[in-house]
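What follows is calculated from the coordinates using simple rules that are stated; it is not laboratory data. These figures come from a predicted structure and were not determined experimentally. Cβ atoms are built from the backbone, for glycine too; each structure is taken alone.
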Structure P
C-alpha cells in the first residue's frame, strides 16, 4: 500500500518506520526535506522516501496526519486535493495543564474532518505515546494484544486502518463515528497523566476482554 505521512515527529517517525518494515511504500511529505525530524526519521528508517507534501499525497492511498494539532490546518492546506483519501488522524488537541484544547465542545477528529470534508478521516494511534508505536509487542499475555481504538464515519476506511493496526501488532476496536474521537482524546490525556504523573511508565497500554 502507498502511504504518505504529513508530520514526521516522534509519533510519525515510529509509525512510518514500522509500516515501511511491514512492506508498505511509505513517503514522508515535508516542507523542509533537511529538517531535524526528517533526518532523524531517515536515520532510523533509511528506506523512507521524502517528497513535498503535495507530491507525497497525490499517489497515496492512505495519509497519516501526525503533526502537532495546532499545525493541522496549515499542513492540510499544503496537501492539495484530498478527495477520496483516507486520512488517519494521529493528532491530539492537548491544552494547558493537560486539558482538552477544544474544551471538549468538539473532538479534534471532527475538526480535521471539517477541514477536509472530501476525505475519509479515521482517528487512530492517539491513545498512547510514541514509545508504544515504536514497539507494540507485549510478550507474556498469550494471544492478547494491546487495543487500538479507532473512530470514523466511513466503514471501508476504518476497515483499511484496522488492517494496518493489525499489521503493527494492535487489536483494532471500532468505537463508532468520528464524534467518538472526543473520548479517544480524553483517553490520551488519561494515559499521559497516568504515565507521567502517577508513574505507571510508558509501557502502559489498554486491552479488551470480553466474556464469552
Structure Q
C-alpha cells in the first residue's frame, strides 16, 4: 500500500509543479488576449473537462505508443514507447489537469485589471517584466488555488491513468486504480478505507478553497 500512496503523491506533486510552470504564461496570454482565436485556444485547453477521461486517455495512449509519429522522434534515443510507464502517466496527467491550472490563473490575471500594467508601462517595463514583476505577485492566490486543484484532481484521476498506465504495481498503480482492483477482488473493506480517505481528502480540499475564496472576498470589500 505504501508504494501505491507514494506513486500517487509523486504523480500529483510532479503534475502540479509542471503545470504551474506551463500554465502561468499560457493563462497570462489568455487573460490579455482579445482576438477570437484566444478563446479557441481557451476552448482547446478546457477540452479535458468535458471529454470522457477514457477518450482522452485513449488518444494519449496512441500518441505515446511505439507506432506513433511522436514516438518515432525518440526511437534514435532508444525510447520505443512511453505507454504503461510513469513518464507516460505523468504526460497524461499534465494534459488532463491542464484546465484546472489555467482557469484559476487566468481569472487571477484578469482580476488584476489594466491600471497596474499601465503603471508598469509608464516605467518602461517590457511585457515580460510586467508579467514577472506585476502579474505573478498579484496572482498569488490564483497559484494557490491552481496548485490545490491540480494536486487533488490528479489524486482522484481514474480513467486517464487506467488507459495510459494500466495499474502496474510499483510503477503506475495509484490509489484510484487500487480501489478499482480491490472492488474487482470483492475486498470491499479495504476498498472502503481507501474510498473514505479520498472522500475526506476531497472535502478538506474543497473546504480550504472555500475559506480562501471567502477571505479574498472579505479583503476586497
Margin query: When mean count of other Cβ atoms within 10 Å over residues 14-21 is compared over structures P, Q, which one is greatest?
Written below: P
Check: One of P, Q was used to calculate distance in nm of label points 7 Å out along Cα→Cβ at positions 118 and 150, giving 2.4; which?
Finding: P
Notebook entry, point to check: Once Cα Rg over 2.2 N^0.38 Å, for residues 38-77 alone is calculated for every structure in P, Q, which label goes with the largest value?
Noted result: Q
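Rank structures P, Q by relative contact order in percent (Cα under 8 Å, 6 or more apart) and report only the one at the top, that is, the highest.
Answer by largest value of relative contact order in percent (Cα under 8 Å, 6 or more apart): Q.
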Item checked: Which entry (P, Q) yields the derived value -10000 for helix-only ellipticity at 222 nm (-39500 (n - 2.57) for each DSSP H run of 4 or more, over all residues; to 500) -> P
Check: Out of P, Q, which structure matches 35, 24, 14 when semi-axes √(5λ) of the Cα gyration tensor in Å is calculated?
Finding: Q
